[in-house]
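Listed next: structures, encoded as structure tokens.
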Structure I
């Protein structure tokens, strides 16, 4: 999405997520200062990774999102917020059949995948 201060765009994450049929879809919804807002729709687990130069904040929208760390798991329910500090190894998956969440991270944040 392009940023146009004279003509702000209205985004409806609920309608957008309802149209997603892919097992995993991560879509940019917009930019706020030096951060990007993304919507993630998932029916399967995402792989282990970390972001060396950006925190990552999750906001639960639909379903429950499990954020797994090397030593524990945290369940993010609709309306709840979790911030994963930069450099922290983690992976995500839906607790049930599907989850939708908003993610905030620095624009151009590196994602380093673990093998």
Structure II
């Protein structure tokens, strides 16, 4: 599974939100007002990379995800932890705490979620 560019990720988010749709439907969901042709080109690249499947319906293509959002997140978040945090999720959490991106209240909620899993 190839890492996506920022534009490809933004497009895939629109696809995942829609579930299945046309390029026109995805254009309407993407922030930044990308031109139709840009989104169409991005969609074709995503299809070549194996992220999308297409089906001709009438005279238009319908696209749907070939990779779930969860699969993508699992693959690339794991790589972030491995590459930037020495494969330590504790180091990842510490980073967010140090950067003031995770409050004590949120950290307590995470701990409660972990304890529920036991």
Structure III
């Protein structure tokens, strides 16, 4: 399945993974957790469940209606998680482009935290 990877201090990039729990955990570096910002579709952010507790580096602002509600820490990725299905699914090419643009603008300027 095609996902969009969000690494701290890097531009988002598309990656093909097999969709197994193991492949998702390898990307985030541990147990997975889903974050559900209000996206115009079924896309979710999958991140490390213990990222903040582990002190992983800050990554991106997560916003709802233009307001920051949380900070993504460590590496995460975006995929689809339809409400009526148990499995995650890959992003379309259109979603990849949309979220590349959207999350490029959410890159944190860590100087504001110093």
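Things to note:
- Origin of the derived value 41, 28, 22 (Cα extents along the principal axes in Å; candidates I, II, III): III
- Structure from which -1000 was derived, helix-only ellipticity at 222 nm (-39500 (n - 2.57) for each DSSP H run of 4 or more, over all residues; to 500), options I, II, III: I
Any read-out appearing in this document is the output of simple, stated calculations on the displayed coordinates, not a laboratory observation. Because the structure is predicted, anything quoted here is derived from the model rather than measured.
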